[in-house]
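Every read-out reported here was derived from the displayed coordinates using simple, explicitly stated rules and does not represent laboratory data. These numbers come from a predicted model, not from an experiment. Cβ atoms are built from the backbone, for glycine too; each structure is taken alone.
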Structure 1
Amino acid sequence: MPTHRITFRQQIFIQEYLVDLDGTNAAIRAGYSPKAARQYGAYLIRRPDIAAAIQKEMDDRAARLGITPERIIEEYAKIAFADMRRLVDWDDDGVGIKDAGAISDEAAAALASIASLPPATGKSGKRGARFVVTTFDKKRALDSLALLLGVALPRRDTDRLH
């Protein structure tokens, strides 16, 4: 099998591909014709030497950032096993967000957003701030964990799209 030398433009393509993992846009940014960028991008990604160079760059970046399979699994687990009681308190007057210092790093990792709503009057007649607390998708995290760990989950008819 002939080996190809990676050209300067192909090296630029590799670096640009790492920006957004989009072969077409990477080809355009590397200077290939916009009309043929889709074909060039697809061709370059399939070339073994370029695919290997892309993988090496991705591996190097993951190592620099400390991204490991274990760390990814840990982050999914924080979301999958999150407990709302560690983020908020509630009573007859409504729901209140715990102080930031009272929320563990583990619980905070499951927090997707906090949005403020206009104040409302509670059952006790007190007006208070209202918030919407959103966590990341627990089921999706559980499904991702099961996939990563090779856990076979039983399928139910309600899980299938008809």
Structure 2
Amino acid sequence: MSPPDDRPEGFRRVCVALREAGHADAPVWLEVAARTSQEAADALGVSLGQIAKSVIFRRKADDAAVLVVTSGDRRVDEKRVAAITGPIGRADADFVKARTGFVIGGVSPVAHLQRPVTLIDRELQRFEIIWAAAGHPNGVFRLTPQQLSQLTGAPVHDVVQVA
């Protein structure tokens, strides 16, 4: 089934990518925008940790996008990420949109305009079911941490701050 034509392009792109990958759960369009992990958790009625938040950095060596997907209740440790990817810096909204095709608050782990360097944080493994952004602040999709690894082809690392 195709996504409705009245939905934003990023959401439609994620719908197509998930369908082509054989993912069983189609993206859901929320009635409210969920630009933060807490807003998404509240809208879905799930725990904050079940939100697979996407954080984009800019790799200094080649200006590549570095995507870190972690639990909504954790903070990314930039030093841990840099130890794997090389030095990184903050990515502004224009960089995120140009590299991924998504706005901040709707960055999906799949269907990027340019394939990012992707890391998945081990903390997501705490949950049986997680929810990720589907290309727009109103779009989300359901999956397991294992499906996230399969869809992205990304390695799992410990890349969050230790409490």
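Determine which structure produced the value 27.5 for mean count of other Cβ atoms within 10 Å over residues 133-140, calculated from the coordinates; the candidates are 1, 2. Don't skip to the answer; put the middle values down first.
Details: 1: 13.8; 2: 27.5.
Structure 2 accounts for this read-out.
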Thinking of 1, 2, which structure, once distance in nm of label points 7 Å out along Cα→Cβ at positions 21 and 101 is computed, gives back 4.0?
1
Note: helix-only ellipticity at 222 nm (-39500 (n - 2.57) for each DSSP H run of 4 or more, over all residues; to 500) at -14000, derived from one of structures 1, 2, originates from structure 1
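27 is what came out when relative contact order in percent (Cα under 8 Å, 6 or more apart) was calculated for one structure; which of 1, 2 is it?
Numbers: 1: 15; 2: 27.
It was calculated from structure 2.
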Where does the value 46, 21, 17 come from, among 1, 2, when semi-axes √(5λ) of the Cα gyration tensor in Å is the thing being computed?
1
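Matching task: 16.5 is the computed value of mean count of other Cβ atoms within 10 Å over residues 5-12. Pick the structure from 1, 2.
Values: 1: 12.9; 2: 16.5.
Structure of origin is 2.
For FRET efficiency 1/(1 + (r/R0)^6) of positions 45 and 61 (r between Cβ atoms, R0 = 41 Å, to 0.05), the calculated result is 0.45, so let me know which of 1, 2 that is. Could you put the intermediate results ahead of the total?
Details: 1: 1.00; 2: 0.45.
Comparing all candidates, it corresponds to 2.
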One of 1, 2 was used to compute log10 I(q)/I(0) by the Debye sum over Cα atoms at q = 0.13, 0.16, 0.27, 0.28 Å⁻¹, for residues 93-140 alone, and the result was -0.39, -0.56, -1.03, -1.07. Which label is that?
1
Value 13.5 of mean count of other Cβ atoms within 10 Å over residues 53-60 was derived from the coordinates of, among 1, 2, structure 1
